[in-house]
Structure P
Amino acid sequence: MKFVRILLPVAVVSFGFFVTTSNVTATPELSKKEKTGCKTCHDIAKPSKATPGLNKVGDCYKATPDMKKCKS
């Protein structure tokens, strides 16, 4: 029982750390070009081609690739 009392909090903290740090930046090309991360254009943590999860800034950037216009 003592093992479970120690293992469970460690597992929860480890999982939380993994989820929050797994996709912090955009693709390397866009990240370098625009100096921004994924959260600027995406609503979901792990975007894919099937479910990009774009927000308003992401939709704007997809239509006109100019981040300055889309952020304002």
Structure Q
Amino acid sequence: MEKKIYVAGMTDEKCEAKVNDAVSAIAGVSSCTANAMKAHVIVNFDEGTAGIEDAINAAISGCGFDVLG
């Protein structure tokens, strides 16, 4: 499943890399592309993995950014 998550607070490539690394480390995530200019993260993941959407949101928040939806 592909999901676009809007995020506030990313400003540059360092922010993008931080989010990409954190989200990509989650079991069940196949790809993650953060885009600071568009203020979103596109994540491909196995929707059958229990709690994965909460884990993705928590990983983004853990990087210091606000998940807007």
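Just so it is clear, none of the values below were taken in a lab; they were calculated from the coordinates. What you see is a predicted model, and the numbers here were worked out from it, not measured in a lab. Cβ atoms are built from the backbone, for glycine too; each structure is taken alone.
Here are the numbers for the structure shown:
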item	result
Which of P, Q yields 18 [relative contact order in percent (Cα under 8 Å, 6 or more apart), calculated]	P
Which entry (P, Q) yields the derived value 14.2 for Kirkwood radius over Cα pairs in Å	P
Value -10000, calculated as helix-only ellipticity at 222 nm (-39500 (n - 2.57) for each DSSP H run of 4 or more, over all residues; to 500), assigned to which of P, Q	Q
Distance in nm of label points 7 Å out along Cα→Cβ at positions 7 and 31 derived as 1.7 - corresponding label from P, Q	Q
